[in-house]
1. Please state which of the structures 1, 2, 3 yields -24500 when helix-only ellipticity at 222 nm (-39500 (n - 2.57) for each DSSP H run of 4 or more, over all residues; to 500) is computed from it.
2. Compute Cα Rg over 2.2 N^0.38 Å, for residues 41-104 alone for each of 1, 2, 3 and report the one that scores greatest.
Structure 1
Amino acid sequence: MSQITGYIGRQTIRTLDRVSNQLAFNFSLLRLLFQRQKTGAALIRRFTLEQIYFTGYQALYVIIPIALLIGGTNIVMFSKVPGEFDLARTMVMLLIREIGPLVTALVVILRSATAVTIEIGYMKVLHEIETIEMAGIDPLRIVCLPRLVGMTSATLGLFIVFALVATVGGYTVVWTLTYAPIGNFIGQISLAITASDILVGIFKALCFGITITMICLYHGFETKLEITEIPVRTSKVAIECFFYCLIANVIISIIF
């Protein structure tokens, strides 16, 4: 019994230590957003644009087909529900408030969060982070800040693309290839959607983007000086990112 109690205690202490370290890392990184420094500003902008390109633009070939499939499938499935307005409201609730942000987060996790963790993990193992520090440069500013802004912006952009393609593109595909009784679906969507639906979807996308970036950056910097530690950290990042995004999604849905 004492061994079980001791194990639970040790795990609790480790969890609390991990959470406190993550929160301290988050605070240090978010504080940089409100500190303006002219030195290295051009380089930071360049890295930020590159991150938006890698996370956002290069993920379009993934997010667009997924949005078409999910949007078309949901339209066909819920077109059997009586009342066009019910169909439109159901699609708004699912695609914009719930499915859209989560699918976007999943794509970002699988494509970019794991890649960023591996990249920073190799920088840590190969002592590149130490080299940056020895040059008198803050690695949080030059390495983490561009990725935070870039990945969060890209997540928001991908969500907007997903919402538009899933509704308009999904309707077009269903109208072209099937005989589902969807009627004036776009008109019904415009009546069913509200400003709160759009704001909640945008807020979720921003929260997911920040959460994913913070977790993958933290694990990248926490990588030990062993090459075998990188895949372990990468698998943890994928699981933790999706888990915390689910928790954030539930909390936001309950509040709003």
Structure 2
Amino acid sequence: MNTRKEDTPGRRFSGAFPAGKLRTVRPMFCYMIFYLISFSLIEQWNRLHYTVIHTAVDDVIPFCPAFVIPYILWFPYVTVFIVFLLMKNEDAYHRLCTVLAIGMTVFILVSIIFPNIHLLRPETMPEDNVLTKMVSLLYLADTPTNLTPSIHVFNSLGIMAAAWEWDWRTDSGYSYSGTARGFWRMVITVLGILIILSTMMIKQHSFSDVVIALGFFFFTYVLVYRFDLMFIGGKNVRRPALRPRSARS
């Protein structure tokens, strides 16, 4: 008698994405719903007064439409690595999600308490090509208000830190080779740096937005990776996920 269970699409999905992972991702999924609703409401909130964000450095940074490519790549850059960590190592995943949640929550609070705006965008595009059209579409989708600290910068730093702090051992016991670790850490770091530069090169953010994000990220990094603060999940998580301090280099 054939007792083999039918290989349904639902069963195949369950095997590729275990039910335990659905429980793991639930806190961050719920947080992202809160964040996206909050961000949408703030974007539609017409304030009576905005503080203009501007520094002298902004005046010497050139407008370079080509940087719209790494700017847009930020979305898969963050999403793909979060899902990758979710599937490979839950401790590293929870730490990264804690970092991102702290940054995005502070951004929402700053936007409510300190409404800000910048006037850096060019009035007319210097050229008419695919890249400038992409920048124009981005400008239409994203207002030049409530920009500090830059979430593009903060979350990119979070991804880079997670890639370097994780020892690249999975929950199943598999360890990536030194060559693979080095290659992917370098790819993640180079793309992260390009994304950070892109925020200023396409005039989406002021230099001060980037500096504030860098400073705040350092504070958050210490809390999560040195004092083990974790509140996006983190219970009954297999450890260690981080490299021993003597091996961090």
Structure 3
Amino acid sequence: MIAGRALLASAAVLAAGCGPVVWPEVRYVALGDSITGTLDSDTWPRFFVDLLDISDEALAAEGSGGRTAAGGFERLNEILDLGTYPDATVLIYFLGGADVIDFIASIDPALTTAVSDGQFMFGDALNALLDDVHTVMLATLKLAQAAGLDIYVATYFSLPAGVAPCGALGGAALSNDQAMRMNEYVELLNKVIRDLTVEFGATLIDLRLADETLLGPPTHFADCTHPSKRGAEIIAAHFAETLRAN
């Protein structure tokens, strides 16, 4: 319904000639990258609304492909400044993956060297990236806290070998060794997310707990970094389970 919501918003802006459009029916804001996507795509929010037994209108799926942590800060700041979702009560924050993928693409797109390898030459740059991600995430959560939102923060699931395409990382599919190296980066990002969640007092949604199910059949992934429809259903179940428990 988000596509319809966007069209209605455009029409309202044109009709009014000025002023922000608000959606008072929204209670949950899911801020993420392309894994989050929108409600009119087969990403986890599409299934989350059914599992949590809420209407489509109660969830704003604010996912955008390639969105970094800094992009998430900018988008949340914009949402709050404009009062887009004035009655929202919950933020589901799921970002950081694009930052890591962009970093890998810039220094080792073929994933030839493991972070744990003594030959890895980019440790200082990686630590600087993770520090920056932590800083931006913390600033974003402070914005959400100041707005009175309950905050849930998600880690990333592990990525599979043998699933094509993998254009974002420069190959047709990840080999077993490449997947192992990629998941070292994932775990470093997840440590930042877990530490931040404890530091800030937010609620953690640990999607690494989905690995046992998600990394089963290769059909759970559409490509090497994005879940398929079935994979999105598995992820949505973990989101919904955590929110129901809190």
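1. Considering all the candidates, the number was obtained from 1.
2. Working: 1: 1.59; 2: 1.64; 3: 1.24.
When Cα Rg over 2.2 N^0.38 Å, for residues 41-104 alone is computed for each of 1, 2, 3, structure 2 gives the biggest number.
Throughout, read-outs are computed from the coordinates displayed, never taken from laboratory work. Only a predicted model underlies this, so the values are computations on that prediction, with no experimental measurement involved.
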